[in-house]
Every structure is written in structure tokens, then in C-alpha cells.
1. Supply the structure label, taken from P, Q, corresponding to mean count of other Cβ atoms within 10 Å over residues 96-103 with the calculated value 20.4.
2. Assuming 25 is relative contact order in percent (Cα under 8 Å, 6 or more apart) as calculated from a single structure, say which of P, Q it is.
3. -7000 is what came out when helix-only ellipticity at 222 nm (-39500 (n - 2.57) for each DSSP H run of 4 or more, over all residues; to 500) was calculated for one structure; which of P, Q is it?
4. Suppose you compute Rg and Dmax of the Cα atoms in Å for every structure in P, Q: which one lands on 22.5, 69?
5. Looking just at mean count of other Cβ atoms within 10 Å over residues 88-95, which of the labels P, Q belongs to the structure with the highest value?
6. Consider the structures P, Q: one of them gives 5.3 for distance in nm of label points 7 Å out along Cα→Cβ at positions 80 and 288 as calculated from the coordinates. Say which.
Structure P
Amino acid sequence: MLDLWAQMEAQHTMGIVKRLYDSSIPYHIFATYASDERGYGISFSYPEEIRIDTTPFSNLKKLKVGIYNDASLVNSKMLLIQLLAPAQRDTFSCLCESLINTVKSMESEEEMIKSVINQLDKWRNLFDKAGTEGLSPSQQQGLYGELTFLRKLITKKVFPAYEALDYWVGVDAAQRDFMGDSWAVEVKTTATSNPQEVTINSERQLDESLFENLFLYHCSVEITKKNGESLPDKIYKLRRDLENDPAALSKFNERLITAGYFDEDEALYAFRAYKVRGETLFRIEGDFPRIKESDLRTGVGNLTYSIVLSACTGYIKSESSVFNTIK
């Protein structure tokens, strides 16, 4: 996408120009560029009898969404999405690539274009986050722990990379950080002087009643200014792991953006590094100390509580046994 935009930008053509993204894809997806406003964009052509509603996106700050007649195709409309903040071109490119990978295998043009509309609702919030002060220290630490566990799933080939990324749901504010059909893993990353205590954020987070297997992964880190691994370092390693899998790499970049990590903010994270002091996996079962939803009286909810992990040693499981269970 970036290459196509660069080619069109270099031509200095007036108005909106477009180029087919990939002729092997069964749908008409184009990179677009409007020279008068440096408007990097993406468009999707579809039969005019398909009805879609773009009115919810009429007042977005950083995206312009419109429907136009597509003169290059018979009886077709074109959904055009343009970026109004050129500085965020790279972020927009990652999202476009991820969206294309999602819709290119759909069974119909109607399914494809409606999926694009659904994705726009997520993009609205993502671009509002971009250009802020970046992730807070606690958010950075939490993301570092999740990426540490994600890299294990990928490098140890517990799952194919793209599948592992689908299981990473913490970025979507899910109750647990990784979830499959019958299992889940909650990640807790601590950096205090007493790292054996973790905070649980709801009565559902360690409630295993909906899963055959629920695990808690605890990553204890020491924070330094140097001599450790920064968040950008970790992301660079994961991108290197995925460099031969374009679909997975695109998905990873999209998940980072969903988590609130933007490459343009990298300098904000360069001088906060982590050294992993220890890692432990616990299986949540039996009398593991936690509060479940069924334990609460009527009217009580939204609990936050702490667990002392030194009281949970009887539930420790080896990494290999956990991965063999969930794979």
C-alpha cells in the first residue's frame, strides 16, 4: 500500500487517482491518492444494488468516508476511505493491509463490503488515540508481558502465527488476554519490590467455569533505563519472527494499533527497558485463591482484589505441559 501511494504521489496528478491493489484478489480494491490534500486512501468497489450506510462516519476527525459512482466498472459504487492526517500514513497503511487480508477470502461482495463498514467503526476509535501522549507506564508494562507470552506461542510453534494472533484478545479489552475455544490465559506483569502479588480486575477474570482450562501467566520484571529490552525492542523481534508471513505480520501490526501502540511514538518508550526476573504459569482450578462470580451476593460486582502468589505454589504447571494442553 505504501508503495502504491508513493507512486501516485510522485505523479502529481490532479484529483483522486487510484490503482488496483492486487489483481489476484477476487474483489476490486484500490489504493487511492488525492494530491490537493495529500489524501492517502483505500477504496472498495461493489455492485450498486448493495446498500450500505456511511452516515455514522460523516464527522470523523481523521478519516473521510464517502460513496461514489465507480466510472471504471459497470453498475458499481465505490466506498472511499481517505486519511485526513498524513502524518499517520504508516498507521493507516497497517490497518488497510490487515483489512484487505481479512476481506479478500470472503465469499461475496456483499459480505466483503459490510465487513469493511464494521471495521470502520473500530478505526474511528483507533485514530482518536493516535497522536496522544502514548501508553502509560502501566499500559507499557502490561503490553510487554502480553508480547512476551505471544512470542512464546509463535516461536515455540504452539500455534501457527496468524492463529496465535487471533487468540490475543487482551487488546480488545476482553476479560482475559488470550482465549481459544476451550482455554484461556490471563497475563499479569509485575515490577514492584514484592512481585509475588498480582491484582485481579474482576470476579470473572479467574473464573474457569466457561473453560476446560484456565491459566495465569505471571511475568516478574525489573525496569531499567538501559541494559534491558524495551517495548520497541520486543516488537522488532516479533516483526522479525513474522517477516516471512505477510498476513501474520499485517495482523500483528493491526493488533498493536488496537492496543494503542503507534510506531511514531517509539521514542516515548526507548528509555524504559525490562529484564525478566521470573516467569510462572498457574492452572486455575479447585481451591486456587480467587473470587468467582458465583461466590458473590446479589448486587455485588466489579471487584478488584489481590492474590499472593506464594500461596499458589501447588498450582504451578510447567510451560511445556500448559502448551501441550492448549494446542
Structure Q
Amino acid sequence: MDREIKEQLAERLGRVHACQRIGIEEETIPRVFGGGLNFFHPENWYSTHSIVRYLLKLSGIYWRGRRNARNIQVRTNELPIKNLPIVFEGFTLLHLSDIHADMDPAATRALADKLQTLEYDICVITGDFRARTFGPVDAAIREMRRLSNVLHQPVYGVLGNHDSIRMVPELEQMGVQMLLNESLQIERDGAFFHLAGIDDAHYYRMDNIEKAARGIPQDTPSILLSHTPEIYRQAAHAGFDAMLCGHTHGGQICLPGGYPLTLDARCPKYMGSGNWRHHTMAGYTSVGAGTSIVEVRLNCPPEITLHRLRNT
């Protein structure tokens, strides 16, 4: 990794965080077994990707699944926030997740077309900007640059288990402000709420909720961005009012009725997609706008979500 980028990241994240994230990334090919919260990481088992694709083609459902993957749905969701200032009533967050922008450029173009029709106040992206979990990031950055041209500012994001820390400077240059165990205030007419974000908690396990929540006063409205729902307990007991996340793809290839074969996440199945709650914290898990492993979706259409904030 370029020395200048390393120095920038160390200054931004702290030396230990930067060294750990960079060190794990540079351990050649990511592990298929072990590491992370899960024991098995199918996204890192590249020899199986072509086999899965071949079996889907053999079954005759591959091309239907590929068309499904480009048919992006727009969901709306009421997000309850305690003590939300009146000026933020109806404030809208566009939530994107698991774009995997270089997996299927045609799907990314379909996403860009869909985004141009939407109105929202801010955009948040909960990780997995690229398709592969190691190697060059150029293709993902190129596709994200095209996508960023149709996103209204401001845009905030966090990294996922597919993402490299090397992507941060270029993502920020295109207008995606990354929150890596950090928080900031969203202001309107002198009122505000806090938006926090953590680094990947699934594979790299570089999340630090204590650091992300530092500086957020108790009883102040706050929303946490996390790539995965797996840290729902920690987030709820840290006092966040809501958490937005992704990672699961809702299963991506599901049985009729949307029942997932796997979620690749250590969390209750009801947290695998859509609305959920843990104690006083509202949660929403996006099934994602893109695809992983194979560019196919069955009984689980891709989505982008418009969250409208409501006082409780």
C-alpha cells in the first residue's frame, strides 16, 4: 500500500486501527474458514463461485435470477427516533447497502437510473462497495464514481467486509464521507441529531462502538451505521435510537416466500431483512442493492430504502 495513504489513514483512524486493518488486508487471500464472527466465509471461496453459476445455468433459473437482480425496488420505512426535534419530522435518509458496484455494471447502471428519480435529505451507505474481498479496487472505484454523480449530497458511508481501507481516500474525494468509528452532527435550523458509523464488524472486526459514540450526549437522538446487524446488542446498550445495516442480502437466493437459505450472519433470522427492534433501539437491515458470489437473485429482489424519521 502506498506510504502516503498509510500515513493519511494512521492520522485519521489512529495508528493501531490503521495498522490492524491494513495488516489483515495484506494477509494474502482472506480466509474461507476462521476469522471474523462466522467460521465459514463463502464470499472468500472463489473456486466455488463459478460452480454455483454453472449449477444455476444448468437448472435454467440463472437468467431469470439475473434479470431479478437488475429489478431494484424502492422501499419506504418509518424510522422512530426518541426526542427527535420537530424540524426533523419527515427528514428522509436514502439507505443503500451492498452495492458491489463492480459485480454487474449493468445492475449498477440500473441502480443509477433508479436513484435519479428519488428525493431525500441525506444518503447513507452501509458498506460493501466492491464485489471481491481482496485484490485491486480500481473497478469498484470506477463504478462508484459513476454512481456518485447521481447521488445528492451529503453522502455518508461505512466499510463492509468486502471493502479495502485503501478505498477511503478516493470514496471521500467523490463525496462519500466515511465514518470509521466516528460520529458527526446533522443540523437543521439550529437543531441536530447524531449520525455515527463503525468499521466492519463481520470479518475484519474493526468496529469500536465506544469510540463512535464518544461525544454523543445521553438522550440525544442518534443513528448508527453498521455494515452488519451482528452487533445489535452492543449498539442497543450503547444508547443508539436506531441502527441501519445490511450485509445479509436477505439471503439473495431464497425459497418461495422469501425464506433465506443462509444469511451469513450471527443474528436472529428476523433481523435478516427489514424492520426489527432490540430493547429500545429500532433497526433496519437492507437486503442490498447488489449481489455477491453470483449476480443472481431469487425470491429476494434488490432494494434501496427511504427512511422517514418520526418522533416517538
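We did not get these values from a lab; they are worked out from the coordinates using the rules stated. For clarity, every value in this text was computed on a predicted model and none was experimentally measured. Cβ atoms are built from the backbone, for glycine too; each structure is taken alone.
1. On the way: P: 20.4; Q: 26.6.
Derived from the structure labelled P.
2. Numbers: P: 15; Q: 25.
Computing relative contact order in percent (Cα under 8 Å, 6 or more apart) on every structure in P, Q gives 25 only for Q.
3. Values: P: -10000; Q: -7000.
Going through each structure in turn, the value belongs to Q.
4. Working: P: 22.5, 69; Q: 18.4, 59.
Here the read-out was taken from P.
5. Numbers: P: 21.6; Q: 19.0.
With respect to mean count of other Cβ atoms within 10 Å over residues 88-95, the highest-scoring structure among P, Q is P.
6. Numbers: P: 5.3; Q: 3.0.
Of the options listed, only P reproduces it.
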